[in-house]
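What follows is calculated from the coordinates using simple rules that are stated; it is not laboratory data. Given the structure is predicted, the values throughout are model-derived calculations rather than measurements. Cβ atoms are built from the backbone, for glycine too; each structure is taken alone.
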Structure 1
Amino acid sequence: MLSMKSSLKLGVAAAGLALGLGAASSGAMAQQQFVSIGTGAVTGVYYPVGGAICRLMNQTRSEHGIRCSVESTGGSVFNVNAIRGGDLEFGVVQSDVQFNAFNGEGQFEEGGAHEDLRAVFSLHPEPATIAVRADSDIHEFDDLLGNRVNIGNPGSGQRALMDVVMEHKGWSASDFSLASELAPAEQGQALCDNNIDAFVFTVGHPSGAMQEVTSTCDVRIINANDDELMALVEEIPFYFTATIPGGMYRGTDEDVQTFGVGATFVASANVDEDAVYTLVASVFDNLDSFKALHPALEVLDAQAMATEGMSAPLHPGAERYFREHGMID
C-alpha cells in the first residue's frame with residue numbers, strides 16, 4: 001500500500017508528465033507553417049484576391065497545418081523585393097514586373113536578376129485605366145502632357161507600367177505640370193478634390209476603387225490605344241489589348257479601348273514544394289468558389305492560369321499539381 005508521501009510524489013510526477021505533454025503539444029503547434037501573401041492597397045483588387053486565396057487555404061488548415069495570411073502592401077515591385085528579402089513567401093505582381101524582376105531589367109536592373117523568383121499561376125487581366133476629370137480637356141493619352149497626373153507610387157505596378165510607357169514615348173516627369181506619386185487609395189480623392197487632373201491605374205475590373213471615384217465625382221475613362229501604345233503592345237509579349245465595357249462606371253457609357261498587363265501569382269524558390277502544391281490545390285480544386293469571391297476573377301480559365309502570362313520558371317509545387325491534372329506536359 002502506497003503511503004501518502006508516495007502518492008504525493010506520483011501525483012507530482014503525473015502533473016509533470018501532463019505539463020510535458022502539453023509543452024510538447026505546444027511545441028508541435030509552434031512548428032505549424034505560416035505563409036504570407038503580399039498584395040496591394042485594400043481598395044484595389046490584389047488585396048481581396050490574396051484574401052480569397054488564404055480563405056480557401058485556411059479552410060483545410062487542419063489537414064495540412066499551413067496558416068495563410070494576407071498583407072496589404074505597396075504593390076507589385078514591393079512584393080517582389082519582399083519575396084527576395086525573405087519577408088514574404090508569395091505575392092501578387094503584374095506580368096511585366098515578374099518579367100523584369102526575373103531578368104533584372106527595368107526597375108530591377110540595378111539590383112540584378114531575381115533568379116529565385118518562381119511563377120505559380122496567372123490571374124486576371126489588368127487594363128491600363130486612365131481616369132480624368134470630366135471637365136478637363138484630356139480626351140486621349142497624349143493629352144496627359146502638361147497636366148497634373150498621378151503616375152503611381154514607387155513600388156507599384158502602375159508606376160512600373162508608366163515608367164515603360166514614358167520611356168517609350170520619350171516623356172519625363174517634367175513634361176507634366178505635376179507628376180504626383182500617390183498610392184491607389186489616395187488618387188481617387190485627389191482627383192475629386194481637383195488636386196490632379198488624371199491618374200493612370202492598372203487594375204482588374206470591376207474595381208471597387210474605380211466605382212468609388214466615379215460615384216463620388218464626375219470622371220471619364222479615356223481610350224489608350226494610339227499607334228505608339230499599340231506598337232508597345234506588339235513589342236512586349238506580356239502586354240495585350242483590352243476593353244473596359246461601357247456602362248461599368250458612371251460617366252463612361254462607351255467601351256474604352258486600352259492596353260494592359262496581367263496579374264500573376266509568384267513565390268520564392270525557397271518556399272517548400274508541398275506548401276506551394278497545397279496552395280495551388282486550394283485554389284484550383286475550388287476554382288468556381290474562387291472565381292465567385294471577386295468579380296474580376298470571373299473570367300479566369302484554369303488552363304490559361306497554368307500556362308499563360310508567366311515569364312519566370314514554374315515553382316516545382318505548382319508544376320507538380322499542373323502535371324498531375326494534365327494542364328502541362
Structure 2
Amino acid sequence: MKKIFYFFVFFYSLNCFGQNIVQNPNFEQYSNCPNFWNQMSYCQFWSSYRETPDYYNTCSTLPAITPPNCYEGFQYPHSGNAYAGFYTLAKSPQNNKEFIGSQLLSTLTIGQKYYITFYVNRGGQNQAVIASNKIGVKFSTIPYSDTNPAPINNISHFYTDSIITDTVKWSKISGSFIADSAYSYIIIGNFFDDSNTDTITYSIGSIDVAYYYLDDICVSTDSLYCENWLGIKEQSANNNKITMYPNPCTNELNVKYNNVPNENTTLSIINIFGRIVIQTKTKETEFTFNTGKLAKGLYLVKVETGSKVELQKVTKE
C-alpha cells in the first residue's frame with residue numbers, strides 16, 4: 001500500500017510541475033515594476049505582439065495599473081500579484097486589437113494534441129463597456145512585435161464563441177488542438193475581424209473598447225494537468241498548516257509547519273518551471289530560508305513530512 005501511495009505522490013508531482021510549456025504563465029516574474037501603460041515587456045518572457053497591451057502588478061506606482069483598483073475595472077489577480085490586459089475590439093478604428101505573446105519552453109510536436117486553459121475577466125469600467133467573443137490562442141513559428149504585428153486573419157488555433165461578460169469573477173477558457181507545425185511561440189488575443197466578432201455594448205462613447213484581463217495560462221500535452229495546475233489552484237490555501245512570513249519576502253523567508261511530528265521534514269522552494277531552487281531537511285518546526293539571491297516572482301514552498309505533502313505560494317520582491 002505504501003508503494004502505491006509513493007507512486008501516486010511521485011506521479012502527482014510530475015503532473016503538477018514541469019509540464020506547462022508557457023514561460024511565466026501567471027505574469028509574476030518581472031524585470032521592472034510597471035509605471036505606465038503599454039509596458040508588457042516589463043513582464044519577463046512576454047511582450048506586445050500587436051498594438052499596446054498592458055502589464056498590471058501590485059508593485060506598480062501608478063494606481064491605474066495597480067490591482068485591484070485599476071482604470072479598466074476592479075479586479076484582484078486570479079493568482080499571485082499580476083496579470084496582463086488587452087482589448088479584443090475597439091469601436092474606432094475598426095479591426096484594432098491587442099495581442100500579447102511569448103516564446104514557449106519547448107517547440108510543439110507535429111501531430112501531438114495540446115490542451116490549453118487560461119482565465120479572463122472583463123474590465124467593465126471607463127471605456128471598457130463592450131463585451132466580445134473570439135478570445136483565443138494562436139501559435140506561431142516566428143515572433144511578432146508592435147512594429148511587426150501578428151495578423152488579424154480570422155484564423156485561431158483555439159478560441160471561445162461565448163461572449164465573456166463577467167466583470168466580477170474570472171472566466172475559464174479551455175480547449176485543445178493538434179499541432180500542424182513546429183510552433184515555438186504563443187499569442188493570445190482576438191484574431192478575427194470586427195465583422196466576425198460578436199459583441200454586447202453596455203453604453204456608448206467615442207473610444208469604447210472590449211477590454212480583458214488575463215491570468216494563469218497553461219499549455220500541456222496532459223488533458224488533466226491544466227485543470228490541476230498549481231499556478232491556479234493551491235492545495236493548502238485554507239488549512240493553515242504552513243505559516244510563512246514575510247510574504248512577499250525579500251532577503252529572508254521564515255517557514256513554520258504546524259503540528260509536525262518528530263521526524264525529518266523536507267522544505268523546498270520551487271520556481272514556476274517546477275525546478276527546486278532551494279531545499280533543506282530539518283527536524284525543527286521552523287526554518288529560515290535565505291532568499292536574497294532568488295529572482296523576483298512567484299514560488300511554491302513544499303513541505304514533506306513522512307507521507308504528508310503541503311504546498312503554499314510565496315512571492316519574492
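Can you rank 1, 2 by mean count of other Cβ atoms within 10 Å over residues 75-82 and just name the one with the largest value? Before the final figure, lay out the partial values.
Details: 1: 27.2; 2: 22.1.
The structure with the largest value is 1.
When mean count of other Cβ atoms within 10 Å over residues 123-130 is worked out for each of 1, 2, structure 1 gives the greatest result.
Here helix-only ellipticity at 222 nm (-39500 (n - 2.57) for each DSSP H run of 4 or more, over all residues; to 500) has been calculated and equals -12000, so which of 1, 2 was it run on? Traced to structure 1. Work out which structure the value -0.22 belongs to, where log10 I(q)/I(0) by the Debye sum over Cα atoms at q = 0.06 Å⁻¹ was derived from one of 1, 2. Going label by label, the one that fits is 2.
If FRET efficiency 1/(1 + (r/R0)^6) of positions 83 and 267 (r between Cβ atoms, R0 = 25 Å, to 0.05) comes out at 1.00 when worked out from the coordinates, which of 1, 2 was used?
Details: 1: 1.00; 2: 0.30.
Working through the options, I get structure 1.
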